[in-house]
1. A value of 53 was computed for percent of Cα pairs over 24 Å apart; which of 1, 2 is the source structure?
2. Kindly point out which one of 1, 2 the value 1.03 was derived from, the read-out being Cα Rg over 2.2 N^0.38 Å, for residues 62-149 alone.
3. Taking distance in nm of label points 7 Å out along Cα→Cβ at positions 46 and 166 as the quantity of interest, name the structure among 1, 2 where it is greatest.
Structure 1
Amino acid sequence: MKKSKYRWIYIVASIIVALVTVFLIFSAERQHNFEAMDPNGSDAKWLINQPVAHRGYYNETTAPENSLEAFSEAIKKGYAIELDVRLTKDNHVIVFHDKNLKRMTGFDSDVNMTTLEQIKTLTLLETSATIPELVEALEFINGSVPILLEIKSSGLSHNLDKLVYSVIKEYEGSIAVQSFNPLSIRWFAKNAPSIARGILLRGNLKYAIANRFKDNLHMLFSKPNFVAYKYENLVKTDFSQLRKDGLIVLGWTVGENMLNTREFTAHCDNIILEAE
């Protein structure tokens with residue numbers, strides 16, 4: 001009887017703690033759960049001032065997304081480069097967006113079930129462009145423009161995080177990492193705090209209070225330096241106070257023409273853009 005009584009006390013106490021936590025997150029405005037960057041530092045300056053080309057400045061005929069050719073076009077435009085990385089079956093870090101290879105190569109296999117040797121036989125769309133390893137992309141870009149590296153990870157494993165860090169830690173150009181996975185960003189906050197890091201957020205839940213809860217929770221856990229937010233939802237989201245407090249906010253993805261209108265400045269500091 002005594003054990004049963006104590007068990008109910010623990011259950012009730014846990015429920016109360018959970019409810020208080022939820023209440024605090026719900027009742028507060030967007031919270032200061034980030035680590036502000038030095039506004040005069042080189043990373044903060046490019047994240048704020050240099051437009052970022054989504055998967056490179058790509059097209060489907062000569063410079064497919066996440067290819068060296070697309071990166072070359074971005075460099076010509078003077079844009080920073082956003083690229084995606086995944087892990088092959090044999091633990092090589094490649095630059096590729098999708099979980100499966102079919103859309104871009106015609107080969108129906110998940111990246112994590114495919115070896116680097118197999119991947120190197122594939123071409124992107126109907127071009128001669130191939131899928132680069134991360135180390136190849138870094139050697140090609142070579143500091144000419146900054147890199148915004150998206151870690152396509154999920155779950156609890158930090159294998160990709162560790163391998164990415166082993167590749168980029170000696171890179172001499174400007175580089176920042178971002179991910180939808182708060183576990184990845186938390187790993188970089190704890191193990192590589194000198195590398196600028198950002199959390200990707202969609203803000204696509206039905207109710208604003210639910211978005212605020214999820215955003216606050218992700219930021220509380222990951223402690224990012226910046227946030228990259230889906231632009232169509234960002235326009236309905238108020239980050240004004242946090243931006244004043246030093247949070248850098250990027251909007252993704254928008255048309256290149258927005259560089260002319262500059263309307264994004266009411267909602268974010270910089271944009272991740274698509275080629276037009």
Structure 2
Amino acid sequence: MDKAVIIGVYEFLGFHFCQKLLNKGMEVKGLHLEKKGKSIFLEEKRMEIGRNANFSEYSYDEYLWKEDDLEELLIIMDYYDLFMARREKELFTLFPLKNLFAHLKSSQIRFILLFPIQFIYGNKFEKQRLQAERLLQKIGRGKGTVSVFYLPSVFGPWQSEEFTFQKYFLGENDPMQDTVFNDREWTGDAVYVEEVVRTVLQTCSEQTDMEEYILVSGEEDSWNKCARLLSLPLQQKVREFPRIRQVQMLILDQQISIESALMRQQRHTERLKSLY
């Protein structure tokens with residue numbers, strides 16, 4: 001498989017997957033969901049991958065799926081970051097997703113769907129979870145292979161300003177003042193983005209049937225360990241919720257320490273801030 005389409009290519013996770021696939025020599029079509037107001041560091045992302053001859057960008061609301069283009073194709077949907085930014089409805093209100101469903105019955109596609117871990121634990125976001133499950137059911141009716149990954153807090157370079165750590169690196173969260181938390185951020189665990197991308201792609205390469213996975217760090221109270229290193233207020237340990245359904249758990253093989261990962265994110269953000 002040498003072609004991919006990424007829905008949400010300039011979102012945090014979508015962008016990292018795009019970089020990884022381009023580095024593998026794949027042809028990537030990036031679908032961008034326009035955001036009202038200023039999108040922080042968007043132009044820097046465009047410049048970073050736009051020079052690659054294998055990359056082409058499309059506006060999500062104008063993209064037309066063609067049946068001839070859907071053979072032997074990897075489709076990655078970054079629902080996770082749209083959920084964090086309260087923009088997930090945009091996936092369903094625009095034409096392209098309906099257009100895609102019309103071709104699924106005759107196409108061989110590998111899907112990777114990135115969802116928040118809250119869709120497995122607890123029922124705080126019941127409406128959003130049911131909407132995502134309806135999406136999954138429609139995709140599952142096709143002939144392709146579907147991989148679903150439920151993620152806790154993911155951090156690293158290019159993390160969106162919706163997350164506590166990036167707010168701090170951008171200077172929006174003063175440790176001496178009350179920290180503003182996004183109620184959609186899962187503080188029970190934290191995983192580094194490069195390890196997420198590597199694990200997801202490796203897992204999918206070995207998978208032949210539809211599967212669902214929870215990705216975890218394997219470290220107890222990992223989010224608070226990160227917060228402690230940044231002198232940010234600690235959060236109450238997330239109590240164990242019963243799983244809404246049983247799915248496989250994947251423990252990341254962490255090849256970089258939390259300290260080094262946070263330092264990479266901090267240095268990267270400081271470099272971007274210096275451009276303005």
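1. 1
2. On the way: 1: 1.03; 2: 1.09.
Attributed to the structure labelled 1.
3. 1
FYI, it's all coordinate maths here, none of it is from the lab. Keep in mind that this is a model prediction, so the values were computed, not measured. Cβ atoms are built from the backbone, for glycine too; each structure is taken alone.
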